[in-house]
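Structures incoming, each one as structure tokens.
Readers should treat all values here as calculations from the given coordinates under stated rules, not as data from a laboratory. All of these numbers come straight from a predicted model, not from anything done at the bench. Cβ atoms are built from the backbone, for glycine too; each structure is taken alone.
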Structure 1
């Protein structure tokens, strides 16, 4: 097993054991570990999005916007494109 993956696995197992000790219930400990993992992932995504806040729109986004018949303004950012796509999908119920 990859060393990095093995370290992460051991970290999760230690965290699970710690949560289980506090809750005294394995099922609750598993659920809490899942929720913590989701929270950590969302925090990572949030930081990545903030770092890319001013980045220009990607070709993939442009292509999808053209497919949705969205006008692409000059100087469009990734974040603004994402919002425009979400808005258009919301209108169409897709």
Structure 2
């Protein structure tokens, strides 16, 4: 499955939950996750989207570790099923 299809599914599901899935571009910081997801009740996570079966690059892994070291969650999602599981973890549920 293509990354853009999974990303569209994620943003649709987050919108249905009255949340935001902001596209993140941080100049000078190669490898930051694709989206910052915010849901009601102060739930926040960073999401890296990948085509099915693809893995984060080495630089993405470095950035993910830096974010996790600050106490935030970073999720790598490569399917609609992974999006649904992510929503269960952060308390948004899935249909």
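Summary table
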item	result
Parent structure of the calculated result 4.6, given that distance in nm of label points 7 Å out along Cα→Cβ at positions 18 and 58 is the read-out and 1, 2 the choices	2
Structure responsible for -12000, with helix-only ellipticity at 222 nm (-39500 (n - 2.57) for each DSSP H run of 4 or more, over all residues; to 500) calculated and labels 1, 2 on offer	2
At a computed -0.34, -0.61 (log10 I(q)/I(0) by the Debye sum over Cα atoms at q = 0.12, 0.16 Å⁻¹), which of 1, 2	2
Structures 1, 2, by relative contact order in percent (Cα under 8 Å, 6 or more apart): label with the highest value	2
Answer label among 1, 2 for the case where P(r) over Cα pairs in 5 Å bins from 0, in percent, for residues 26-73 alone, calculated from the coordinates, equals 5, 20, 27, 26, 14, 7, 1	2
Which of 1, 2 leads on FRET efficiency 1/(1 + (r/R0)^6) of positions 10 and 66 (r between Cβ atoms, R0 = 41 Å, to 0.05), largest value	2
